[in-house]
Structure I
Amino acid sequence: MRPVRIVTKKPLEGSSRTRGFQLAGHLQNLGVDVSVIKQDIVEIEPIKNAIIVFVKHFDIDLVELAKENNNLIIWNPIDSFAVNKPLPPVGLFDGVIFPTSQALEDFGYLCKNPIGSLVIDSFADLRWRPAKCWRFQIAYLGTRKNIAECYKGIRGLKFEFIHTNDGKKHERFFKRASHYVCHFSVWEKDTPSFLYKPNTKLVGAAASDANIVLSKSPSHYDILDSDYPYFTDTDIDSVQEIVKFARSTYKAKEWKKGLRMLSEVREATSPKRIANKYAGYFLRFE
């Protein structure tokens, strides 16, 4: 395989930085020559005959420069489709790693070699820890801007806001997550977030050995069967009812079923499996 260079705009902060180093770590476990570099002409111009992965952000002039040096250029947009960032020109990238099956269906025309629903997030290697709390507690864990106002008044729902510029975001996430037996990831139906947001919180709940209240979003269905007991419609009454249902079934058969299903998600998103999927995708271009 060609060397892999992962490009992030903000090397010290933000989701692109976190995902860049996660992906590099997964590939290093397979012995791939991989490193994370800054989106800068000084770092990109010397690279030749490599696979260059732009994570979330990209500069068209730098992409074109990299292509001139016989590099293969991949874009990993993460949540770019959910936050209405401008789309790249068709054909700019050799490949695009779409975060959800819906994003692949809607935007797969952007390149000749797309792939959908490849998870970067994996917390099963060194961050997993069982929930410490012995009574039912449910919380939204994430950035303040990513939860709709209508859900902030749900009775019993707590909030642990984590800033994306926190360099130890994931460590901080799991320290807080360990105090809750149930997480929360609901996006309003048919919004860009509902259609295109990655399934990070679902993967995080699975790694925490917690259940999670989920909207019936494409990214959730991509890795979890529809009979998971805590899926919900997104109107406020339905969400309230599912939160009550989760509370009333805590430690009951439905609860245990949910945990069994999420244990399968944890296995499916192990670093080794993720690394093999990315390596397989990159080998398509050889």
Structure II
Amino acid sequence: MIDDYEKILFDNETQFFKMSEAYFNNFLQSLKKHLDEDSRNLLFTEENLTSEELFGNVYDYIFCECPQYINIFFELLEKFGYNSLNEICTYMALIGNNDPLSLEVLFEILTQSPFVDKVLFNNGLIVIESKLGTFEFIHAQEYFKDNEEILDYLFENDTTQNCHNCSLDILKKLRKGTLITVLVQAEFVGTCYHTVLQDEKGNIVDIANKAVYTLDTFHKLYNGLTIVSMTDIKDIDDEISQIRSEIRQDLHNTEYSPALLLALHKSMEINSSKKMH
């Protein structure tokens, strides 16, 4: 049974992460040829970084320190088949991880991207007007400003790259809502799992990016296959407990978070259903 979970995760996500690492590495090596010597020495001498971590450092450096390289940066990304919608998610995360009261400078920096026309405030919403469409959202800290328990959680936890654990944690704190996991397009090729929650107002809380937006915006960003959509928290906990008992091994200390384990189980059910038909 454990091998089945590992296989479904490999088929739907892990193999593509390994491919993305190669894509990031090839992209960085191509970009390196276009940078001046000082930039190359600064960015490419740090050891023990994955290609994706190095990509993040290069991204921040070019936007903040060397905007003259932005156009070639994105030209090369496009050449290597980068999922452009991931840029919108990146901008949401950059905004979400900054103080809501000090965003104007960041907005100016983001408009240097060839994807972005404007980033602005409009009636309490943050609006990204881009070549890929218009995306409106609310900073998570602003959205939950009257909920001290969730604000504390946002300050105390790094939600980036931790969508499964954090979405389920927030859902339990809200006590009402829907846990949603979708299989979405990965950064370069293939798919990956992404978990959010829909609160009782119908808004999507994308806790990994610290952004809250409408269901329509969710479908624009993540037009993927819905794997999990469960509303009752007790049902979610009971099903996760049942999955663990079927596996006959305590998975509390493995890499599978409860929400991801649930998504893998549901993926296996979907696959079995397809085979039957």
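Values computed for the structure shown
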{"item": "Structure responsible for 1.6, with distance in nm of label points 7 Å out along Cα→Cβ at positions 244 and 268 calculated and labels I, II on offer", "result": "II"}
{"item": "Origin of the derived value 1.7 (distance in nm of label points 7 Å out along Cα→Cβ at positions 4 and 52; candidates I, II)", "result": "I"}
{"item": "Entry that produces 8.8 once mean projected area of the Cα convex hull in nm², for residues 84-187 alone is calculated, selected from I, II", "result": "I"}
{"item": "Cα Rg over 2.2 N^0.38 Å from the coordinates reads 1.06; which among I, II", "result": "II"}
{"item": "Distance in nm of label points 7 Å out along Cα→Cβ at positions 92 and 204 - highest-scoring structure of I, II", "result": "I"}
{"item": "Origin of the derived value -10500 (helix-only ellipticity at 222 nm (-39500 (n - 2.57) for each DSSP H run of 4 or more, over all residues; to 500); candidates I, II)", "result": "I"}
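Read the figures in this text as sums done on the coordinates, not as results from a lab. Because the structure is a prediction, the values reported are computed rather than measured. Cβ atoms are built from the backbone, for glycine too; each structure is taken alone.
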